[in-house]
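In the part that follows, the structures are each spelled out as structure tokens.
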Structure I
Amino acid sequence: MFVGPTGCGKTHIWRCLQELFPDRIEIVDGSNITADGWKGDKKWSSLLCSPIFDVGKRAILVIDEADKMLAPKYSSGGENVSQIIAAEGLKLMEGTIVETKSDTFNYQVDTSLISFVLCGAFSNKADEIARNSSIGSSIGFGASSRVPKAYDRPLALQDLIEYGVMPEFMGRIHRIVNLQPMTMDDYYRIIDSGCGPVRHVQEHYGVEIRMTESRRKEMAEDAFRSGLGIRGMENRIRQLVDDAIFDDCYRQSFEI
């Protein structure tokens, strides 16, 4: 499980790895998974509707926004729906055969060959830990003047259980990887790196993008100040390129 604030690069790490191993890694959004028998089309089994799981070899399923999937939520009858969802996911993580259907093919998936990776911010719990640390550190002689921030302390297994994740589900998580918030310098370095947002936009549009030094600094600062992170930078670059293409759709090179 990868844990860290929005914009710290949890999903970006796996996108870069997916570029290197496209036939082994699938990334899905877990925020709108629903339990069997409940309204909604996205079930655990539907996450396996990818050809990479139909080849009898090991693969990795990365579930983004897992904190939203696992956050406690209750039905009108008071039933904890998130625990039902976690229990269904637990069966897949333990290893089973799943019948999967898509528009073009039906097949069986052996989930014992799949490594499950979950990514989430769990920001409510991180904020709560920071508030509790602030109360303890601001009283008495020798009290620290520094206000604790979210994610100063890595989130541990017990923290996520207190957040509301089913203990049995957390028992199947072999390791929790805590990512620290990115600095402005981090964003500055990554913006046009090999797996950075500039490259992603270039590949999407099939054009060359050159970024001025002032724009690079501006975007790094915006990503840091706003908390939107790498996604925010990529969206901003796309917006600038869209505007430039609208003015001249035949151009193959842009300076932004």
Structure II
Amino acid sequence: MARASRLLSSTGVYHVMTRGAGRQIIFNDDLDRRMYLDFLRQAIKKYDISLLAWCLMDNHTHLLIEDGGDGLVRAIHYLDSRYAQHFNIRNGHIGPVFQGRFLSKPVESQAYMLQAIRYIHDNPCSLGIGRDEYRWSSYSEYARGDGLVDSRFLFEAIGGREHFEEFSAAGKADVYYPRMGSRMDQAELAEAARIATEGKDPSAVAALPVPERDRILRRMKEVGLSYRQIERLTGLGRYLIKRVVG
């Protein structure tokens, strides 16, 4: 079966995610992380892309990339292949390091770009680590003013570095989630539903007052849930869902 074509972004901005094969650890120590960032630096220069945010977790990575041309796929292929070679040689590993091809989600508005940056920086919070305590993300680069990221977009949008901490703490109402529709596994589907419903049981959405119900339905669509998934999670009819969310 042929692979589905990648969705193109009208803004040129993509949230790129790579995961270890079988969810295995892809960074054993800080040397591995530094090597990955070095290969990322090379890819940025070689393929003329801009990096807007990044975060390295133990078994997956998040990159927010602006690609004004056609360098994205080649850049990530270069990055992943160079790092996989390093990882296999250094750790005596045999077989693929990454799980399939990378996922890239188009980010189509400035509002979603801002939410994507917050989402990426907040990844360590799921482990109980504060975003300002975690060494392996671009949060510290934005805070101190050096590193791999091109900070111009964010600082122009929020009014400068002096507003960065306030911006970073303002994500409670965000509806951003990087996975899309049928590409979500069950854990990702549950997380997307939790974000959209603000922690409510999705099956209880149908009993909410109509304005609140409709607001939650629109949030569920915004995080990338399909009509079918919303129907299954809430028990509401697809005709009603389509009428509400458009």
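Tabulated results
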| read-out | value |
| --- | --- |
| Mean count of other Cβ atoms within 10 Å over residues 67-74 - highest-scoring structure of I, II | I |
| Computed 22 for relative contact order in percent (Cα under 8 Å, 6 or more apart) - originating structure among I, II | I |
| Which entry (I, II) yields the derived value 0.30 for FRET efficiency 1/(1 + (r/R0)^6) of positions 99 and 219 (r between Cβ atoms, R0 = 25 Å, to 0.05) | II |
| At a computed 35, 32, 10 (semi-axes √(5λ) of the Cα gyration tensor in Å, for residues 91-226 alone), which of I, II | I |
| Value 0.55, calculated as FRET efficiency 1/(1 + (r/R0)^6) of positions 59 and 131 (r between Cβ atoms, R0 = 41 Å, to 0.05), assigned to which of I, II | I |
| FRET efficiency 1/(1 + (r/R0)^6) of positions 27 and 203 (r between Cβ atoms, R0 = 30 Å, to 0.05) - structure with the largest value, from I, II | I |
| Structure (I, II) behind the derived value 18.1 of mean projected area of the Cα convex hull in nm² | I |
| Answer label among I, II for the case where FRET efficiency 1/(1 + (r/R0)^6) of positions 75 and 187 (r between Cβ atoms, R0 = 35 Å, to 0.05), calculated from the coordinates, equals 0.80 | II |
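Each value in this text was obtained by applying a stated rule to the coordinates, not by laboratory testing. Quick caveat, the model's predicted, so the values are computed rather than measured. Cβ atoms are built from the backbone, for glycine too; each structure is taken alone.
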